[in-house]
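Following are the structures in question.
Quick note: the coordinates plus some simple rules give every number you see, no bench work behind them. Small disclaimer: the values here were computed from a predicted structure and weren't measured. Cβ atoms are built from the backbone, for glycine too; each structure is taken alone.
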Structure 1
Amino acid sequence: MSGVLKLPQNARICILRLSAIGDVCHAAAMVNRIRVSRPDIHITWIIGKIEYHLLNGMDGVEFIIYDKKTGRKGMQAIRQQLKAQRFDVLCVMQIALRANLLSRAIRAKVRLGFDKSRSKEGHSLFINKRIAHQQHPHVLEGFMAFADAMGIEPVDKPAWQLPLSESDLATGHRLQQQYGRYAVICPAASKAERNWTAEGYAAAAKHLADENIPVFLCGGPGPLDRTIGDAILAAGAPIKDDLIGKTTLKELAGVLAEACLVIAPDTGPAHMATAVNTPVIGLYAHSNPRRTGPYNNLADVVSVYDQCIEQQFGKSWQSLPWGRRAKGESLMTMISAKQVNASIDKLLKSVSKV
């Protein structure tokens, strides 16, 4: 199941990565690598409904949307849609059982999946070739291993090339023209326990405002985003404008693209900011930032993950399975405003030298 594939001219590959926003951003870097190295390859990407809104229009990629709410009926619809196609390679880039089951709807000569150490939820039953084992890879590097296995020319640095129109970029351009430098706080993760404190975010906003950098709140329309946003405002944060729930995903990417820095926990917008080359201060307690942190700013994260892991398991993270999460509803309170402000100062200083 090992060895590098030799893809023929005009090969057809299918990418299966449904979710989530951060992960599809990582996958987009791998897909862009293929497009640059082998523009002859035909790429079909089966993607989630929400995630499609960010990547729709990506050059050289045919998207097929799978809405998880449709369940097996949706899987059958994709099987019917692709019944006349047989791909040279199917990249099963998600180990969740739903994705594994959906992969059965796709006909492919080679079914490329993860190495044994990352194969869960029956993943091994749905593939016939594996990517190479990696020691402590970032999620993006794990995805890049799929390109390695297909013999795609390596790159020195990943590039994302998100498909953003002038309309998508308009709000960010307006803010940059009006304020010059500005910062963005995207405070909400998918689970409330992964959010930093409202008081902490307010202190970071005040620190930025003291440096004459206006701060904007951004996020999605969900209740968690709105709840933490309201709490930050109630804590007295000097927020120039609250944009939570007021932008599309692509418009949010446009706002992030013009910011001088972004502060966020383990959440999709942190990786969107990375994808548009904006520095990110990531805040981590539950997951290892070496694995899931903002790829271009791993040295700038503020993390108590190592400490939490030691406390909970009595071992360092190096002695545990890669990706082991820390558990607890209050772990993020261990991050201090002083730590975050120090990271802000460091990042602003480095950016000013560019």
Structure 2
Amino acid sequence: MKILLDAMGGDNAPDATIKGAVSAINEVEAEVVLIGKETVINSKVKEFYGKSLKEISPRLSIYNCNDTIEMEDIPTQAIKNKKDSSMVVGFNLLKEGKGDVFISAGNSGALLTGATLIVGRIKGIDRPALAGILPSYHGKLVLMDCGANTNCKPINLLQFAQMSTIYMHNTLGIEAPRLGLLNIGTEETKGNELVRNSYQLLKKYSDELNINFIGNIEGRDAFSGNVDIIIADGFTGNVFLKSVEGLGKFIKKSLKESLMHNIWSKLGTLPALPSIKRFSKIVDYKEYGGALFLGVQKPVVKAHGSSDEKLFKFTIKQAENFVKNKAVDQLTEIYESDLNKEKMQEIKAFIQDLESK
């Protein structure tokens, strides 16, 4: 297996990407290819480790390119015009079968545009979306969409539900993951038109599509352990995700300050250190890697723009599992089946009738 890593993408690139790859290499079986400016990467590796990448591991290598898509670039123009950028080169290598999964922490819009235009959508999926992994009480939580599609239709949310269910079943081994629709209340009549119509769609077709729909979920119940997947449009999902990450940082920082407040609090902390470390690990979003871009023909992973060495390490490990569990193959098989095509036509007709009322 070969993991393609955009070495120049992200706020902390290329330092964090290089260190993350080196940190992960002995914990994965795959090769890791750093895509970017070879002279820059080699210079950084020498600075950090005092030797070459190949001396660190024969499974680490560089694929040279001379351009970079910046965070302020307009996504569509960047993908079309910056052919020798680390992101576009990475997508082309993935499409040509010269890699098994592509990771980037770069420009989110460009990543989503490139994944759709270069790699291509799975036939039958209207809009690919980002599935983020978050901690939950005694488990993990999938949030989809967490930033790819700011404007959605009910059919999109239904497909997000179907894709995330297939992913969680195949990758995490949960037989019938419980799925909720993120809303401002649990009642069927709550929410805007998109959420209300999506609720009706999920209620009617969840059994036929093997979705274990449990109804509306409020934000305060997201981490209760009573739900495995939360579905939302990309705008709402991204606001929810960033709020959760910010709250996690606040809790860790406040807890540390409280425990280190004075000599007595420090002494009192010593017996509880193992429990505190376990808690810190659970609430640390870096432990859960990046977001999986479900709905495209090859595995693509979006790492956080502010990813550091630790987060890149976990994202690389996550990407390897993404490939091993063949989630993309499962999605392709289901969505390109004649049975699913017929069902989607029926569902779209139902939506038209629902929206006309």
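Figure out for me which of the structures 1, 2 the number 0.90 belongs to, where FRET efficiency 1/(1 + (r/R0)^6) of positions 160 and 264 (r between Cβ atoms, R0 = 25 Å, to 0.05) was derived from the coordinates.
Answer for the origin of the read-out: 1.
FRET efficiency 1/(1 + (r/R0)^6) of positions 8 and 232 (r between Cβ atoms, R0 = 35 Å, to 0.05) was computed and gave 0.70; which structure, 1, 2, did it come from? Intermediate values should be presented prior to the final figure.
Numbers: 1: 0.05; 2: 0.70.
Computing FRET efficiency 1/(1 + (r/R0)^6) of positions 8 and 232 (r between Cβ atoms, R0 = 35 Å, to 0.05) on every structure in 1, 2 gives 0.70 only for 2.
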- Here log10 I(q)/I(0) by the Debye sum over Cα atoms at q = 0.18 Å⁻¹, for residues 200-303 alone has been calculated and equals -0.89, so which of 1, 2 was it run on? 1
- Task: Match the computed value 137 of volume of the Cα convex hull per residue in Å³ to one of the structures 1, 2, and report its label.
- Result: 1
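helix-only ellipticity at 222 nm (-39500 (n - 2.57) for each DSSP H run of 4 or more, over all residues; to 500) computed as -12000: which structure among 1, 2?
Working: 1: -12000; 2: -15000.
The read-out was computed on structure 1.
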- Query: Which of the displayed structures (1, 2) returns the greatest value of distance in nm of label points 7 Å out along Cα→Cβ at positions 32 and 104 on calculation?
  - Reply: 1
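Rank structures 1, 2 by distance in nm of label points 7 Å out along Cα→Cβ at positions 80 and 328 and report only the one at the top, that is, the highest. Display every interim value, and only then the final one.
Working: 1: 5.2; 2: 2.5.
Checked 1, 2; max of distance in nm of label points 7 Å out along Cα→Cβ at positions 80 and 328 sits with 1.
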- Message: Quick check: 22 is what I get for relative contact order in percent (Cα under 8 Å, 6 or more apart), calculated from one of 1, 2. Which structure matches?
- Response: 2
